[in-house]
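Below: a set of structures, written as structure tokens.
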Structure 1
């Protein structure tokens, strides 16, 4: 009975990501080259998912589609209740800005801007006043332990600290979902664990996290591991997709 109750609760829980029969191919001189083949996945609010797989398995393309940075050739993607393919480009940009926080392996910080301005940057595009931008950025820099460095520039801090700044920047729009692409790929093992402790804490606060990693120990922080091979999902250790599988398989 307890198991049935948990499954019913998951059915009622809102999906942040729903991917239905996703297919992606790139056009080449030799014809279409398929990268994703009939991918189905549901990620519920509050989930914590690690995407794994060898190079060329399709996981990076999949993450680009989840981040609305690329579009599928066929199939559908529903982000926080919005069918992405049906929206105009400006609508997609707005939903992406409001819903998703991005964290990249290379940090992607502006070298000539202070840490405060780097964290506040997404709020510029959201039309938030400078005073409010800086107030929210200060809170988040304190959250990741860098309030003393807010006026420093990226080249004045370590790689691990730069990734903390990138996480703070990803949080500044108060997203429901964080997409992280190899967030510890450029870091040593000790610093990687410190960064993952931040992700763990954010997930405990209710933020949905989907990250790509090659490292098993990093993937073990997630509640669920999804493994890609040759453009298909070949393993999913979580139960969200199986609970809702009848809805879209």
Structure 2
């Protein structure tokens, strides 16, 4: 009797963020094909004036890494957008970290509950492209937010040859997407490579409705969305679909 090949999952995260999801998928018996669609470049040597700063805002793990590369300060509070960002901050030595719950809206709500705007500026360690308007939301409530661009996330210009080969051979069973920008990049590159039909054999998993909206132009076998915007919830959907 023929043995079915191991199911294969496409992970589109930047290399810096891919280890945890790769381990989680492999522990579930899935082979992982990594295709980073964003190349993260940290701006080093930035001058951060922290004398009036009461804490940091981080809307991605890349922002935390970039912040850590530009200041030795780990004593100031850091408010993180979600679990992965908070875990990254703790791993890099930030001592007072709070998790915003998965998106910019909930992060803003956390800050408004926890922080007195009269105590000083909040420094947002940001990339050159933003999802949501954290600064605008908090500024409207009287907070002084200083956004400092500390990294770029540069989109891939083409799909790799190994991924094109996997699409042509229909060896991918599922694909995971963690941000609207990554999903939009993938959709554009698939169209440019004329591989849209290959998506009919693949289940797409998105971290949020905003991610799913960017994937909707492709003819996936189905598109599934995490109940909350975090990795654990995304894995829970995959487990449910696999009967785990």
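Which of the displayed structures (1, 2) returns the greatest value of Cα Rg over 2.2 N^0.38 Å on calculation?
Across 1, 2, Cα Rg over 2.2 N^0.38 Å peaks for 2.
One of 1, 2 was used to compute percent of Cα pairs over 18 Å apart, for residues 66-193 alone, and the result was 55. Which label is that?
Details: 1: 55; 2: 62.
That value comes from structure 1.
Output the label of whichever structure in 1, 2 has the greatest value of FRET efficiency 1/(1 + (r/R0)^6) of positions 146 and 162 (r between Cβ atoms, R0 = 25 Å, to 0.05).
Details: 1: 1.00; 2: 0.05.
Top value of FRET efficiency 1/(1 + (r/R0)^6) of positions 146 and 162 (r between Cβ atoms, R0 = 25 Å, to 0.05) goes to structure 1.
Right, next: Given a value of 0.6 for distance in nm of label points 7 Å out along Cα→Cβ at positions 186 and 202, point me to the structure among 1, 2 it was derived from. Don't jump to the answer; show the numbers that get you there.
On the way: 1: 1.6; 2: 0.6.
It must be structure 2, since only it matches.
Among 1, 2, considering only Cα Rg over 2.2 N^0.38 Å, for residues 50-105 alone, which has the greatest calculated value? Can you show the working numbers first?
Working: 1: 1.18; 2: 1.00.
Largest one: structure 1.
Here's another thing I want to ask about it. Given that distance in nm of label points 7 Å out along Cα→Cβ at positions 42 and 58, derived from a single structure, equals 1.1, which label among 1, 2 identifies that structure? Write down the numbers at each step before the final one.
On the way: 1: 2.0; 2: 1.1.
Among 1, 2, the structure yielding 1.1 for distance in nm of label points 7 Å out along Cα→Cβ at positions 42 and 58 is 2.
Using relative contact order in percent (Cα under 8 Å, 6 or more apart) as the calculated read-out, with 18 as its value, let me know the right label among 1, 2. Please list the in-between numbers first.
On the way: 1: 29; 2: 18.
That value comes from structure 2.
Coordinate-derived values only; no laboratory data. Keep in mind that what you see is a predicted model, and the values were worked out from it rather than measured. Cβ atoms are built from the backbone, for glycine too; each structure is taken alone.
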